Structure I
Amino acid sequence: MNKGFAATIGFFDGVHRGHRYLLKQLEELAAANDLSPIAVTFDCHPRTVVQKDFVPSLLTTQEEKLALLSEVFKGEVVVLPFTQELSALSAKDFMESVLRDKLNAKLLLMGYNHHFGHGGGTHEEYEAWGHETDIKVCLAEALSGEKVSSSRIRSLIGLGEMEKANEMLGYPYFLTGKVSEGRQIGRQIGFPTANLLTAEHKLLPVCGVYAVWVRMPDGTKKGGMLCIGHRPTVEENGKISVEVHIFDFSGNLYGESISIDFIGKLRDERHFDSLQSLQQQLTLDAVSVKEMIRRSK
């Protein structure tokens with residue numbers, strides 16, 4: 001018979017090393033108290049509801065986040081619709097009406113710097129509200145070393161510092177999307193590319209050239225050279241594109257889904273005077289990218 005749940009709450013964008021450490025503590029605390037672990041998250045970024053002009057740049061889509069949580073967390077994941085009504089609940093009301101009455105939570109593990117509920121509260125206040133609602137409130141231990149947070153990781157990715165971002169995530173940052181047909185200019189200069197349509201609100205690294213691993217539709221993994229940018233040599237006022245040249249591959253991927261795992265950034269995006277100059281630079285880039293891939297094995 002289920003005696004209730006030990007819960008934690010968070011948006012868990014990226015499911016990074018800090019999140020994983022929190023979830024591990026939750027599993028251990030649940031077992032020690034003869035409870036089942038449960039992670040409570042939301043169907044959208046809370047700021048999109050409380051701040052109408054907020055446009056999120058997310059480390060993971062909802063589908064990606066839930067898949068990562070299922071890999072690292074042994075308990076149940078509950079996704080709550082984040083509504084105006086939910087955002088208006090005080091912490092005490094949320095604990096009472098959602099955690100206690102709907103989810104049968106007996107224990108709440110809070111991240112060391114986490115706040116929830118309209119108006120927030122101090123840890124002492126959360127403990128007091130928990131006492132009033134029959135929920136034991138515990139404070140999680142912080143991950144030792146440099147602070148790991150989703151906002152910090154987003155900043156690093158926005159600067160192209162992929163190695164540091166990957167270290168904080170605990171896995172390579174990735175993009176997944178369908179391959180669409182492009183102008184095939186890359187093919188003309190010996191560097192055919194797959195043009196990737198990425199998910200809305202998924203954070204793109206800063207424009208530049210990157211060493212990557214490409215996870216192919218058949219499950220294999222190939223090295224690649226990825227360019228994110230406005231294609232200044234061949235476009236005027238071009239939209240940002242994501243194009244990957246896959247080494248040792250000559251097939252057709254149109255309409256297929258592939259995933260890109262970032263290894264590191266090689267250089268910034270640049271304008272070249274001619275396609276010949278671009279071709280010469282890409283030839284040099286390919287040598288450097290292949291070396292980055294070799295070192296990442």
Structure II
Amino acid sequence: MILSVTGMLAACSPAEFRMYSDLTDTNGSQGAVEDPTPTICDPFSPDNIISATSGLKGSIHYLEPGSPQYTRSTDVISKGKMIDADLFLRRIFVPTRIFSTGFATDDGKVISDSNGQVLNEWFALNLNSRLQLGRGDTDGDYQLALLSDDGSTLSLQNDLGVFEPIVQNEGLHPTQLACSSKVIRMTSETRLPMNLTYFQGPRQHISMTLLWRKIPAGATPNALADVECGKSGNDYFFNVGTQTTEATPRKPYQDLLARGWKPLSDSNFELQSGSNRCAI
């Protein structure tokens with residue numbers, strides 16, 4: 001059984017969502033208090049989240065100069081230094097591109113490491129949300145996959161309330177596709193807690209895309225095998241984008257779409273708690 005969780009958010013204007021987070025007081029009533037934590041709105045998407053309940057919320061961690069260069073996202077998160085800011089992403093869709101400008105807070109401050117350098121390498125993201133069916137999705141079994149440069153791991157909450165890795169794509173590598181070896185059951189009522197960790201090693205290429213495809217009921221394990229699973233290359237799935245131009249898909253990625261794979265949209269992510277301060 002997949003656990004279902006629903007959340008209720010206090011109604012605020014779009015401007016208030018940027019300034020406040022929702023809390024419950026000791027009397028059990030909802031109220032709003034100012035959240036002083038700096039906010040980083042999705043640096044990978046030109047558009048902000050349009051719903052205050054959607055998206056992913058996370059934190060940024062980095063390896064200080066001179067520290068060991070870990071190559072797993074979970075190690076960078078546990079052993080690195082956490083930035084004092086809340087990160088909100090619209091979705092997990094970052095086709096291979098150049099990433100050099102780093103992260104900026106809502107007041108325009110660019111995040112730097114302890115040496116004062118723009119943080120654009122040797123960092124990790126720790127992201128949380130709830131998976132749900134989105135626009136155009138129907139009930140059924142779904143297989144998940146991650147395209148990333150460098151490492152990433154997707155974990156989902158199981159029946160015991162424990163986050164279990166379902167797709168692991170760790171290590172230093174160019175854009176690489178890793179596919180789950182099992183399916184998850186999704187219905188219109190499913191709200192499945194998820195955690196995604198992502199690691200960026202040496203600059204400058206970056207890639208992070210979460211995909212899924214619907215699998216026919218009763219399909220054999222062979223149905224989960226895809227010819228592109230395990231393939232890699234920074235110019236294999238996409239023509240590399242820059243800071244100002246979008247990446248364009250190459251034939252292997254187009255073939256994935258033709259076989260039923262698709263990147264998850266913003267409607268597939270529901271915040272686990274609170275409100276999205278980047279909502280407009």
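helix-only ellipticity at 222 nm (-39500 (n - 2.57) for each DSSP H run of 4 or more, over all residues; to 500) computed as -2000: which structure among I, II?
Only one of I, II returns -2000 for helix-only ellipticity at 222 nm (-39500 (n - 2.57) for each DSSP H run of 4 or more, over all residues; to 500), namely II.
A value of 21.0 was derived for mean count of other Cβ atoms within 10 Å over residues 127-134; which structure in I, II was it taken from?
The read-out comes from structure II.
For structures I, II, which has the highest computed value of distance in nm of label points 7 Å out along Cα→Cβ at positions 159 and 271?
Of structures I, II, the maximum of distance in nm of label points 7 Å out along Cα→Cβ at positions 159 and 271 occurs in II.
Identify the structure, out of I, II, from whose coordinates volume of the Cα convex hull per residue in Å³ was calculated to give 150. Please list the in-between numbers first.
On the way: I: 150; II: 139.
Traced to structure I.
Comparing relative contact order in percent (Cα under 8 Å, 6 or more apart) across I, II, which structure shows the greatest value?
II
One of I, II was used to compute Cα extents along the principal axes in Å, for residues 55-110 alone, and the answer was 32, 30, 18. Which one was it?
For Cα extents along the principal axes in Å, for residues 55-110 alone, the value 32, 30, 18 is produced by structure I.
All of the numbers you see were taken from the coordinates with simple rules; none came from a lab. Just so you know, these numbers come straight off a predicted model, no measurement behind them. Cβ atoms are built from the backbone, for glycine too; each structure is taken alone.
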